[in-house]
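Readers should treat all values here as calculations from the given coordinates under stated rules, not as data from a laboratory. Just so it is clear, the model here is predicted, and its values are computed rather than measured. Cβ atoms are built from the backbone, for glycine too; each structure is taken alone.
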Structure 1
Amino acid sequence: MGIDPGSRTAGYGIVEEHGNKLVAVGFGAVKPPTTGDVNQRSKYLFEAFAELIAQYNPSEVAVENVFFAENARSALMLGQARGAAILPALISGIPLHEYSALQVKKALVGGGRAEKDQVALMVCRILGIREIPKPADVTDALAVAVCHIHSAPMKRRMARA
């Protein structure tokens, strides 16, 4: 399961390996109500991701590291949303893996300076999705999931070394 956390919209993508092919089993966006405070939105995200974890039962969860925010308040809100989105996986004992935007872009496009639309097109090509999912948070979440599937074998070998 890939997660692209956000306080206004959080994307998720469930990707499975079928032989040497990757398949998007499910994907979408969680949009907390715009009314209410940040705590209510965080609660909404937590409950939504808890339901997704229960529904899809992922073996691992991957999330993009957040390194940029417009200001301190935005950074705090994003951090709170990120925590709310990943906490259900942690509570369930599901391993959590983090990737930088650079790692995700390199895994999908081969270069860390790829534009969002290039990444989205590659996600669709890899997963056999005909139309680019909207909003962009969804393709970002799918990209993180694909990145993890491509990177996980190497991470496991490195951990054993």
Structure 2
Amino acid sequence: MSRRLGDMLTDDLMARFDPKQFPALADRVLVLLSVDAEGRPHPAMVTHRETTAKDPRNIRLALWKGSSTCRNLAERHGCTLVVVDAGLTYYIKGRAAELRPAMDGLPYLTLFNLAVEEVLEDVEPEEPITSGITFRIKDREQYLSTGEEILKAALLP
């Protein structure tokens, strides 16, 4: 059962969304749920390369320009970012607003700000989560380099 932690990111979540942690979390996948035109949840997989905390109340999302997720967030705004990894599960609920239709130097990405409204933690002590979703990075050096560029651009004013 989930419990409400408040209306801002915890210290643990701030640490996870710190760009300095990106190399250690590069292969971890997060799930971003937006609301489609029919009112149904629309899942999208994102990574720590595309998500970073500006502060405890704001997460920047660098999303593929023209995607269904971008359209959903631009039109309906409500979303939930699901963070699952060994020993932890968080649901970050909020409202997204488009900041830049094309990021500087990264025209294939649209930048959104997720204004955090509620953070929930879901823990089952008797049956703990043992892993999150991960993926195999084909060219780690290139992936990390591009990720650092994306995260730096996402935090620009």
inquiry  = Using mean count of other Cβ atoms within 10 Å over residues 15-22 for the comparison, can you identify which of 1, 2 gives the largest number?
reply    = 2
inquiry  = Taking FRET efficiency 1/(1 + (r/R0)^6) of positions 7 and 111 (r between Cβ atoms, R0 = 25 Å, to 0.05) as the criterion, which structure among 1, 2 has the greatest value?
reply    = 2
request  = Kindly point out which one of 1, 2 the value 13.5 was derived from, the read-out being mean count of other Cβ atoms within 10 Å over residues 39-46.
outcome  = 2
message = Given a value of 29 for relative contact order in percent (Cα under 8 Å, 6 or more apart), calculated from one of 1, 2, which structure does it belong to?
response = 2
note = Re helix-only ellipticity at 222 nm (-39500 (n - 2.57) for each DSSP H run of 4 or more, over all residues; to 500): value -6000 computed from one entry in 1, 2; matching entry is structure 2
